[in-house]
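Derivation of every value follows stated rules applied to the coordinates shown; laboratory data play no part. These figures come from a predicted structure and were not determined experimentally. Cβ atoms are built from the backbone, for glycine too; each structure is taken alone.
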Structure I
């Protein structure tokens, strides 16, 4: 795989407590996604957060990796429904840290058995750069799947 670089542009106006910002993808895929401290730690109110974007990134990476592994094992997926939940918590003497990522997948593949699904999921987790990054940072990564 070639070297991959992507850019996000961010704008922030105001102090931390009352300020607001926007996140724009360098590709133009999304523009000025709003975020703020109150919506990061409280109700989202239609705004995003760095943690939500990390959940999307990890979930997207695992999903693509799982599709590739299933295909390589002779079971190309019909549909993968994946949810990723990132957990940030207070860690003693370290402040707020990403402590976990929970990925759950429902896999629709005709003729796929549980053992092959488990192997594909293990391989997908091992080959996902976001799983590796989170694990190296000390976060717990849990990846589960079930057949549809």
Structure II
């Protein structure tokens, strides 16, 4: 497989808009490791090799264990994830797989109870942002390095 192009070179304005989302995300109160779990899980679902490669490395730099990364796609059956992380991962899956049912009322209510409205909004944007990056990476055949 050959990479098609780099979005930042061909359409710098679009790339700048994506970087603005990343700047917004950096200012949220989502824990850095939780951001990486969102990125890795969405990238697993979407099959974005570039993002999986990048964000598993980033998660490891933040102290994430190999065991939890290996078990991430089986988080429901794994006691290694906290209740907050389970809510975040459920949100990630439901928003990423929007065609199935989207963010359910049950998961939304758990999120608002656990995190409040503002952080729930930030979590939704974190999932939306990585899904956009996944679609760019896959569409342009961005290769992992």
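Quick look at the numbers
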item: Structure with the greatest value (metric Rg/Rh (Cα atoms, Kirkwood Rh), for residues 50-97 alone, set I, II); result: I
item: Test item: relative contact order in percent (Cα under 8 Å, 6 or more apart) calculated as 18, pick one of I, II; result: I
item: Structure responsible for -10500, with helix-only ellipticity at 222 nm (-39500 (n - 2.57) for each DSSP H run of 4 or more, over all residues; to 500) calculated and labels I, II on offer; result: I
item: Structure with the greatest value (metric FRET efficiency 1/(1 + (r/R0)^6) of positions 34 and 82 (r between Cβ atoms, R0 = 30 Å, to 0.05), set I, II); result: II
item: Structure responsible for 33, with percent of Cα pairs over 27 Å apart calculated and labels I, II on offer; result: I
